[in-house]
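What follows are several structures.
Read-outs throughout are calculated quantities, based only on the coordinates presented, and are distinct from any laboratory measurement. Please read all numbers here as calculations on a predicted model, not as lab measurements.
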Structure I
Amino acid sequence: MKFLEVRSVFKSYGSIRALRGVSISVDKGEYLCILGPTGAGKTTLLKIIAGLIKPDRGRVLIEGFDVTDLPPELRSVSYMPQGYALFPHMSVWDNVSYGLRVRGLPLDRAEEALKMVGLYHRRFSRVYELSGGQQQRVALARAIAAEAKLLLLDEPLSALDALLNLELRHELRRLAKGLGLTVLHVTHNTEEALSIADRVVILRKGVVQQVGRPSEIYLKPANIFTASFLSEVNVLEGLARVSGEKSVVDVRGLGKLVLEKPSTKASHVVVIYRPEDVLVSSNTPSYKVNVFKGEVRSIEFLGLFSRLRIQVNGLEIIADLWSGEDRGLKEDSRVYVYFDPRLALVYPYPREGLHVELYEGGG
């Protein structure tokens, strides 16, 4: 039996269809991230699970019990909204212990939760005296102290600076696993979701696009939207034909690409290459196919790697090189670009059009 089941949930706000038949299931103790752009329906889904709003259709089950019509206080769910929802005039301690006091429960859990998030020493401070990151941790401590079986986090790290985001995301997972909590964590941050989740749900326009382990989602994206939302990619449009055991794609603005094997029966296709899968060399490669001459337009230093933007025929191609591998390369450098036939992601051209598929992810 799954700990949480969301079955064919629909929700509309007037003419806006926020959720369109969403179904997910979550195991006990699992850390699940719901990832998608603004307007995808992520917060609406959390609020329906929390009991804050009702679905138009569909059911929500927790530990096998249908809770769709139960009020939030009877669901054993703790919901941490994006805006914290803290009491600014109250102390940190009063905020974290509030729910326990209302329910007549021991306050030990509040002390433990504040120690877990590293704010026990600030327990007598007013919330307005804290930084944004500290307020975020107070909200998290309150959620942990509630002793709910299911923890719903709506963009819990969005207001934090990059370093604190990195530190707290791993602390979140450690705390959740240590406490045996089942967590649904909503975010639009791809790196955050992939690094923290046991599984990831990709949501677009209120429809689940893919569910899987982070490595599955990244290496085998189900569609063009998922592939392009997870990271910046090279999107190549062309006409494909089968040539023996190979597939030859006439890419608009580039030329002919030879791929390892046909992966779709469609003739009008979209070929995607991640920047790390594009090989760049100053010397002529020994490969017989998929080699193109180009000119470096820009080099962005990003720490562990550098991102090159290369003009190849009529297209801009992006490629990543490990820091140090780009030595000797500069803007206007002449280079060779190689596309490995085995690493191409190939999809039928979308019926809605490529621009809609790539850029219209919200409702």
Structure II
Amino acid sequence: MKDRIYICHTYYHAYVTFLKELKLRAEADPARKAGTATLVLSKMSNNFENLKARVESTGLFEEVLEFDEKREDYFPELAKYRLDTGNFLGNLKNRIRFTREYARLEAPYVPVNLKEYKDIYVYCDSDPIGYYLNQNHIRYHAVEDGLNCLKNFDAARYDNRGHFKLKAFLSRYLNLIFVQNGYGKYCMDMEVNDISAIHYPCPRYIEQPRKELVDRLTEADKQLILQAFVKNKEELEHQIAESNKVGDKILILTDPLCTLDVREKIFRDVIKMYEKEGSIFIKPHPRDELDYRKLFPEYPQFDATVPMEMLNFFPGLKFKKVVGVLTEVKGLPFAEEAVRLGPDFMDAYEDPLIHRQNEQI
């Protein structure tokens, strides 16, 4: 049996994997080796560019694989199972068939035999890999998709509104359907940042604060992480040095919100709100496809593919204020003040039902 495998869908997932793996190796009993780990990068929702090669260069993982994970719309034969039959039992019957068939169709694209691993860690098991693992009776550990994401969007309960307890039972105990985020039959537990922040915690949730993982990093650990995630460290260091020459600085964190035209308006409005307080800097979200360099050329910008958390590793970097819309911004060492504009701000740009999911559970 091999030791561990981590299945990641975003840069943030890969970053947390580094934190987890470095902690595990540091705390391993010297008499027993920590073993080796495999990192899998799913290409379904993120362009990782050359992250695979950069992670390989660190030597932290025995193997780094890419996963050509397929969304359900890649398989047109699944569409008939999503049709509304007009009654609960008919829809449930279709969902049972969908669950089995989706797992079967996904199987050829899984790049590794997961049954060979003692421990499997999956970020965002709502993605196709969750169906595959449960239908193939492979036990795994789920990991929270984003920092405190369940506090703001409990996807399992939102996606299964109406008869949630029944649906959770059918998933957790009978494996007839699949409900994500701790309710799959073969999900052993789900690691979250802060259980107290979650309104409806699942019994399988276990708490692992991200701050604890970061606080234990050595300087060598930080340099290893930067080696993996920063394409051009010298350029980033130059940007930071230049930023320190100005007075008060405001960092705007973007989100992949709404349509591109509405998103542009959102961040023009955010900039207008804060530009009088200091020099504006922009950090695009890794999955934000808006071309900020073209549309906002007057503002310095950080590389979108660099996780925001990397900025923590530059002790000389300080911002008067860090502003996000829906991104969690608490506990940022480089921010004197952090502002999350939240759903009240977003109400002016889209139907509130779109971003107020937890209020509909």
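Thinking of I, II, which structure, once helix-only ellipticity at 222 nm (-39500 (n - 2.57) for each DSSP H run of 4 or more, over all residues; to 500) is computed, gives back -7000? Comparing all candidates, it corresponds to I.
With volume of the Cα convex hull per residue in Å³ computed over the structures I, II, the top value is the one for I, the highest of the group.
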